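Quick note: the coordinates plus some simple rules give every number you see, no bench work behind them. Bear in mind the structure is a predicted one, so any value in this text is a computation, not a measurement. Cβ atoms are built from the backbone, for glycine too; each structure is taken alone.
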Structure 1
């Protein structure tokens with residue numbers, strides 16, 4: 001069974017979900033991101049995915065909240081991974097030393113690919129994850145606000161050569177929409193990436209989990225579907 005990883009997106013100190021990554025189209029699910037994190041942990045989450053949306057878009061940061069969540073979940077032996085604005089070795093180091101289990105590199109993996117190799121060499125593939133966000137097969141950067149002019153296959157080839165183990169692939173055009181996964185796109189990415197693949201963007205219900213299973217995709221980061229109950233969490237055994 002593919003792993004469903006609950007996502008807590010943090011914007012201006014609250015737990016939200018964005019529609020197609022647009023900061024102006026947010027739905028607030030919890031005023032306290034810590035409350036959101038404890039909610040999913042209480043339901044059995046074995047890993048939590050946090051995104052600092054303000055850091056991703058350069059409008060600020062939510063580090064104090066992230067460290068609070070990492071400490072609280074660390075006491076429960078539940079690891080957290082964090083993405084959003086990780087664009088330097090210093091930023092990654094601060095998060096890892098602050099109790100975060102894994103850091104997720106996004107834009108920097110495209111703009112400064114040497115950073116991924118440096119982080120993998122320093123911390124190992126078990127603590128460094130790369131998130132490739134795309135519209136179709138065109139990579140998006142800076143909180144999904146910009147196109148990069150780079151194709152997914154080019155980035156994935158480079159990442160495989162760097163020694164990366166875990167890839168997160170997000171279909172920006174479907175994220176937060178409950179439209180379901182794009183079967184063709186997910187199949188393309190699975191064919192390109194033979195290591196651990198975690199996907200996101202549009203997961204709506206159990207049909208999407210069945211598709212992941214069919215394509216041998218290891219897991220999905222899920223937000224709106226579990227917040228609104230269109231996908232039961234935890235999954236029925």
Structure 2
């Protein structure tokens with residue numbers, strides 16, 4: 001490999017994220033339990049998120065708007081204002097969650113930063129992702145921060161062009177096969193999958209990868225031997 005740039009996904013690769021969404025979703029379902037069963041409310045919320053993805057993109061603000069829209073639909077617009085206030089409060093609390101780095105992240109970044117250019121390539125709301133990076137204490141390891149509205153092949157091609165490198169000089173590390181691995185392999189780059197114990201349904205794929213440019217590891221620290229060896 002002739003890797004020059006290593007890119008990291010942020011949420012559930014560098015720090016905890018999805019558990020906060022699951023916690024907020026459980027609170028939301030509890031608020032609406034008089035209308036529908038928990039699992040049905042979850043399905044309705046996911047449907048709303050998928051419908052609104054092209055308009056709102058990703059992140060907590062999108063999630064909060066979708067909770068409000070779903071609650072109004074489920075209640076046939078009869079929802080008590082106090083419940084709407086609790087839903088909005090739920091969303092604001094998500095934006096104030098502490099940043100909990102995953103095991104081995106800073107150790108890995110410190111080691112790799114001595115040999116490679118490191119970048120963040122992540123989806124989400126611009127303000128929220130910038131806030132998390134600043135609070136994380138690891139922002140200084142990164143040569144470039146790319147907060148993307150989507151992570152598909154053209155988006156990675158644009159990023160690689162901006163970094164002034166060839167696709168075969170680019171390695172992407174993340175917890176999502178769909179967003180962090182497949183598009184990068186498609187353009188000739190390298191992808192490393194670091195699974196997280198919980199994954200948003202939208203990011204789940206049933207896909208066997210047969211590529212010399214792909215590697216799966218159980219923890220982020222496992223990338224060090226083959227990148228520093």
Top of 1, 2 by relative contact order in percent (Cα under 8 Å, 6 or more apart), largest first: 2
Read-out helix-only ellipticity at 222 nm (-39500 (n - 2.57) for each DSSP H run of 4 or more, over all residues; to 500), computed value -10000, structure in 1, 2: 1
Ranking 1, 2 by Cα Rg over 2.2 N^0.38 Å, for residues 72-111 alone, the structure that comes out highest: 2
Comparison of 1, 2 by distance in nm of label points 7 Å out along Cα→Cβ at positions 16 and 40 - largest value held by: 2
Which of 1, 2 yields 39, 38, 34 [Cα extents along the principal axes in Å, calculated]: 1
Which entry (1, 2) yields the derived value 3.1 for distance in nm of label points 7 Å out along Cα→Cβ at positions 80 and 192: 1
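Given 44 as the derived value for percent of Cα pairs over 14 Å apart, for residues 88-135 alone, which of the supplied structures 1, 2 does it correspond to?
Traced to structure 1.
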Which of 1, 2 leads on distance in nm of label points 7 Å out along Cα→Cβ at positions 32 and 208, largest value: 2
Source structure (of 1, 2) for distance in nm of label points 7 Å out along Cα→Cβ at positions 160 and 176, computed value 3.3: 1
